[in-house]
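Please find the structures below.
Where a number appears in this text, it was derived from the coordinates with a stated rule and is not lab data. Note that the structure is predicted; figures quoted are calculated from it, not measured. Cβ atoms are built from the backbone, for glycine too; each structure is taken alone.
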Structure P
Amino acid sequence: MTGSALPDRSDEERKAAFDELMRAEILREKRAPKPVNGLAVAILAVGLFGGLVAMYSLLLAMIWGFLALFTGPFAFVQMRDRGQRGLTCLVVGLAACATWMALFLIVL
C-alpha cells in the first residue's frame, strides 16, 4: 500500500468498479424526470386565455393566436432535440388557439 487509504487494486478490478459506477449513473439518469418545454407551456397559456383577451381586443387575440400557431413547430423541434416533455401542453394549446381563431373569424 502506498500512502493512500484505498487498497491497491488490479486494472481489472478498477475497470469493473468503473463500469459498475457508470451503469448506476445511466440508470439514475433514465429515472430522472425530463424537464417540460417552456415554450409549450407558454403556448398552452396563450391558447387557454385567448378567449379572455378577445373580449378586450379582437386584434390582439388574433395576433396572439398567430404567434402561438407559428411558434408551435419551434417548440416541437426543441422538445424532440432536447428530449423534453410537454407535447400534450403543445397540442392542447395549439388546438385551443385554432378553435378561438376559427370562432372569431366566423363571428366576423
Structure Q
Amino acid sequence: MGTLLKRKFDFTSVEGVQYAFKAIFKKPSPPEEIFQSSALWLLEATRNVVVHNASIVDEQFTEATKNMKLGYVEGQPLPLDSKLVSRLANASIDSGCKLLEFVDNWLVKNPE
C-alpha cells in the first residue's frame, strides 16, 4: 500500500502527510489537531536542517520555527540535546498513534 501511495503523495512534510490523509479519508478527515502540533512542525524543520544543512541553523529553519521562540542562532549548530530529541520523538509517536487510532476507527466504521 505504501509503495502505491508514495507515487501519488509527498510524505516528507507535515503538510504532505495531511494532504494525503485528507485525500484518502475524505469523510471524515483526520482531526486537524494531529497536524497542528508545534513539536511536529519542529520535527520537520529539524529534520530538514540536519539533512540539508549539516545541522547548521539556517534562514529556512528560523522562518519555520519563528513563532516557537526557540532562541537558536542562524549560522550556529542546532543543539541536539536529549531534551530536544525527546520532544521530537514524542511528537512523532503521539501523532503516529493518533493517526493509527483514526485509521483503525475508520476501518471499523467502513468494513467493506
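Computing helix-only ellipticity at 222 nm (-39500 (n - 2.57) for each DSSP H run of 4 or more, over all residues; to 500) gives -27500 for which of P, Q? Computing helix-only ellipticity at 222 nm (-39500 (n - 2.57) for each DSSP H run of 4 or more, over all residues; to 500) on every structure in P, Q gives -27500 only for P. Compute Cα Rg over 2.2 N^0.38 Å for each of P, Q and report the one that scores greatest. Once Cα Rg over 2.2 N^0.38 Å is worked out for each structure, P has the highest. Source structure of the calculated read-out (relative contact order in percent (Cα under 8 Å, 6 or more apart), 32) within P, Q: P.
Comparison across structures P, Q (criterion: FRET efficiency 1/(1 + (r/R0)^6) of positions 55 and 87 (r between Cβ atoms, R0 = 30 Å, to 0.05)) gives the highest value for Q.
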